[in-house]
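For reference, the structures are reproduced in the following blocks.
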Structure 1
Amino acid sequence: MLSVTPGSLAFTGQAGDANPASQTMSVTDAGGGTFSWTASGNAPWLSATPASGVAPSTVSVSVDISGLGAGAYNGTVTITSTGATGSPMSTPVTLTVTASPPTPLPPISPRLIPGILPGTFTQPVHVTHAGDGSGRIFVVEQAGRIRILDNGAVLPAPFLDLASLIPPRLVAGGEQGLLSVAFPPGFAVKRYFYVNYTGAPDGATVVARYRVSAGDADAADPASEEVILTIPQPFANHNGGQLAFGPDNNLYIGMGDGGSGGDPLNNGQSPGTLLGKLLRIDVESGVQSYRVPPDNPFLLSAGYLPEIWALGLRNPWRFSFDRGTGDLYIGDVGQNNFEEIDFQAAGDLVGRNYGWNLMEGDSCYPPGTVVCDRNGLALPVFVYSHALGCSVTGGHVYRGSAIPSLQGVYLFGDLCSGRIWGIRKNGVAWDNAVLATTTLTITTFGEDEAGNVYVVNYANGDLLQILSP
C-alpha cells in the first residue's frame, strides 16, 4: 500500500526575499514491497524532485516565490505508482507570502536654480531636454513660447514664439495654449521637433513639426510648421497636451476626454474617437504625416481607431517613461473626488483600459454607483482623494545622481495643494509617501539630460530643482 508522509506541507516566505527552505516527504510501501513512483506539482511555483524513484525514498518539495505578491497560495504534490494500493496520493501544499516591509522614501526640497531669478518664466507648463548633449533645458510657456535655459542662464530670445504670430496660430488660457514639446531621437542631426497646442480659432488639438533655423541652434523657424495631426475638441477643457517619445521611438500623445464634466459624450470608453486616449504613432519613418505602428494593440480590432494605445483616460495631463526601465507612468486628472497614477510595464503591448468614465480612481463612477464591472480594466497603482488636492500633475522617475536614495522613485504632485509624492514599486505593491509640502502651483515636472528632476510654480514662473533638504 502506498504511504506518503507528512499528510500536508506549509511554506511561508516574504515577497522579494529568498525562497523558503525545501521540505521532504517520505514515500513507502506499508506492506514492505518496492514499487516505482512519479511525483508532480500542480502549481507553477511548486516543484517536487526527483521526478521518479523506487520506494522507500524521499521527495524534496520546493517553492519559488519570485514574482509572487503577498497572499495565500494552494497547490498539491501527487505521488503515483501504477498498481499500488492507495495510488495516487495527493499531499496539499500551502504557501503564505507576506508583504515586504516598505522602504522609507527620502524627503525632498524643491529649490531655485542658482543664478535664475524668481519669476523668470511666465505660466510654465512643460519642462524637458533635447537629448542632444547640449545640456539645455527647454521651458514651455502656455501663451506660446519655448524658452531655453543654457548653462545656468536663460537666453533672452525664445526658441520658438507662436504667441506673436498674426493671425494667431493658437488660443491660450484656461487649459488651452502651447502645452508641450518633444524632441525626436537624433535631434542633433535631424534639427526638428514636435509641439502640441490648441489651434485658433476653434481650440482643436494640433500636433505639428517645426525646424531649427539653419544658422542658429537656439532658434526655431515659426514658418516651418508641418501639421501632423489635428483633433477637434468639443469643449475648451481636458485637452491632455503631453507629447513624449517612448523607448520604442514612437510618439505618444495624451488626449483628454474632450471636456465639460463627467465625459458627457462617453469619449473615454468609445473606441471610435481619439479623445480620452493615449495615442501612439510613428512620425519618424519618413511616411507623410505619420504611420500607425504595426504592433499597436487595437490595429485589427473592429471599431477601434488604429492610433489608440490605451483608452479610459479623463485628462492625462502629464505622463512619462522611466529612462531606466522604459515603464510608463500616467497622471490622470480626476473628476470631483479622486486623482490617480496609472502604470504600464515596459514591453507590455496589451491595449489597456484605465477605466474612465466607469471608474474615478479605484471607485465606481458616478458617485453612488454601488457595483461596476471592473473586468478588463487596468486599475491605478496610486489614488488620493480631494482632501489632499484637486488635480494630479504627473512627473518622472528619479534617475539623477544628487539623491541616491531617491533612485527609482516616481515623483508627482498636485496643482492645488502643492504636495509632492513619491511612489516606488515593491514587489507587486507600491511604497508611497508625501515627500514635500509646498506652496507651489504645480503644472509640470521635468528632466534634464543627467536625470535631474525639476518642478515649476505656474503662479509665479519659478523653475526649481528637486534636491535633498
Structure 2
Amino acid sequence: MAGTASIGPGFDLLGFEIRDTTPEDLAEHCMKVCSRSARAARARSVIFANTHLLATARLDPEFGSIVKSADLIMPDGMPVVWAGRLKRTRLKRRVDGPGFMELLLHRSRDGSLGHYFLGGKPEGLNRMLEAVVSSYPGVQVAGAESPPFRALSAKENDAIIDRINASGAQVVWVGLGCPKQERWMSDHRGRLRAAFVFGVGQAFDILAGMVNRAPEWMRHAGLEWLYRMAQEPKRLWKRYLVTAPLFFSLLLFDELKRFFKGLFGRINLFYSYLRLRSGLSGRRPKIVVGAAGTFQSGWIVTDRSFLDLLKESDWSRLFKPGCVGGIVAEHVWEHLSREDGLRAAKLCFNYLMPGGCLRVAVPDGMFPDEDYIQRVCPGDPGSPGHGHQVLYDHRTLSELFESAGFQVVLLEYWDGNGSFHSIPMDGARGIIRRSSKNDPRNKNGDLRYTSLIVDAVKKGQ
C-alpha cells in the first residue's frame, strides 16, 4: 500500500546492522521521504553490502567505522541473505545496488525525483545517461560528472558538493567502487542537501551496457560472483576466491564466540548468584539488567532469567532492600508498558542503597530524524519497533522515575526545538553503549544515533 512501506528491523552480521527489507519497500520509503517540500539537512547514506565489503570492513577498523555510520546497510548478494537466514533471521531477499537503481529510476519517471550521477569514466557515464533517457523517459537528470581517477583535493570535493546542491537533486548515485565510494559518502553526506546518497559500485557500467549482469537464475542461485569472475578474472579472482571464504570463516568465528560467551555468561551468573547468596561479594553489588553479554568491570551482568525487573521474588532472592549500589538499564524500559515501567522503577528504588543510582537509556522520542523514529516507535510484528511499548521523551521519562521516588538528572536528550543536550557522565555509575560518545554511528560531530539517558538517584536517608 502506498505510503505504508517501512524499512524492516536489522540483524547483526559481523558486527554490522543489515536491514531486512525489499527493494520495493526501500523505493517506496525513498519516494515518501523525497516527497517532502523541505530540503534535507543532510543526506541519508545507503550502503549495499556484499561479502567482500563486509569482510573488508570487519578486518579494517577504520573502514568498518565508516560502514557502521551509514544510515542503512542493505543485503547485496545471496550469501549475505543466506547468512542472515542461518542466524534465524527471516530475511526477505537481497537488495542489490544495480537492481535498486533501475527500480527507483523506473518509479520516478514522472519527474518527481532529481537524480545526480557521480562516478564512472566519461565515455561510460555518457552511455549510461543515454540509457537512462531512453529506458526511463521522463526521469529528471539533475546532473552528472566523472571525477578524476585519483584522490581529490578538498577544493575539488567542495566544488562537487556545490554542484550537487545547486542542481536540486534529491538522490545522488555514487559509482566510485568499494571502498572509495563509501569513504566519499561518509566524508561528505553532512554537506549534501539531497535526501539520499547511494553507493552503487558497478551499476553505472551495467546500465550503460558495458558490463553484462548474470542471468536471473544465477543471481537467485547465488552464482552471480561466478559470472562476474568469468568476465573479469584478473581483477576479481582474489575478491571471490579469497574474500568470500574469509567472510564465512569470520561468520563461523562469530557464532562460536557467541556460543562460548553465552556459556561463560551463564557460569558467571551462577557464580555471582552464589556470591550474592553467601554474602562474599565484599561490597555493594552493582548490576546491569537486560543487557546480557555487556560486560562492565566490577558489575554483575544479568538477564531476565536471572533477574526479572518485575518480579519481587527475584529481587528478594538475590538482595536485601537498600543494599544495591547501582543499576544500569540500557534500552530496557521501552519494552515495558507504562504501568510495568513504574512498577519496575519502584522495585529498583526499594533495593537501591540511599544515594544509589539507576542509570537508564531508552530511544529518544524527540530525536529529529524520521528514520530513527520509525525504527524505535512501537510497532506490529515485523516492524523495526516490534517489542517496544512506549516511546519516551525527556519529560515523560523523568515523570515516571520521579513518581517512583527518584531524583532525576538528565544526561543526554533532545528537546522539542531539535537541540541536543548533554552533560558529562560519571563512568563509575555505568557505561551506556548507545550514547553520543560511545555509539560508533556518531562520527565527526554528526549524531546519527543517541539515546535519552537519565540518572535516577535515590536520595540519601
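Assorted remarks:
- Label whose coordinates, when mean count of other Cβ atoms within 10 Å over residues 392-399 is calculated, return 18.2 (choices 1, 2): 2
- FRET efficiency 1/(1 + (r/R0)^6) of positions 24 and 200 (r between Cβ atoms, R0 = 35 Å, to 0.05) derived as 0.00 - corresponding label from 1, 2: 1
- For FRET efficiency 1/(1 + (r/R0)^6) of positions 376 and 400 (r between Cβ atoms, R0 = 25 Å, to 0.05) computed as 0.90, the structure of 1, 2 it came from: 2
- Comparison of 1, 2 by mean count of other Cβ atoms within 10 Å over residues 72-79 - largest value held by: 2
- Answer label among 1, 2 for the case where P(r) over Cα pairs in 20 Å bins from 0, in percent, calculated from the coordinates, equals 22, 46, 20, 10, 1: 1
- Structure from which 0.70 was derived, FRET efficiency 1/(1 + (r/R0)^6) of positions 64 and 112 (r between Cβ atoms, R0 = 41 Å, to 0.05), options 1, 2: 2
- For helix-only ellipticity at 222 nm (-39500 (n - 2.57) for each DSSP H run of 4 or more, over all residues; to 500) computed as -12000, the structure of 1, 2 it came from: 2
Just so you know, all these numbers are worked out from the coordinates, no wet-lab data involved. Because the structure is predicted, anything quoted here is derived from the model rather than measured. Cβ atoms are built from the backbone, for glycine too; each structure is taken alone.
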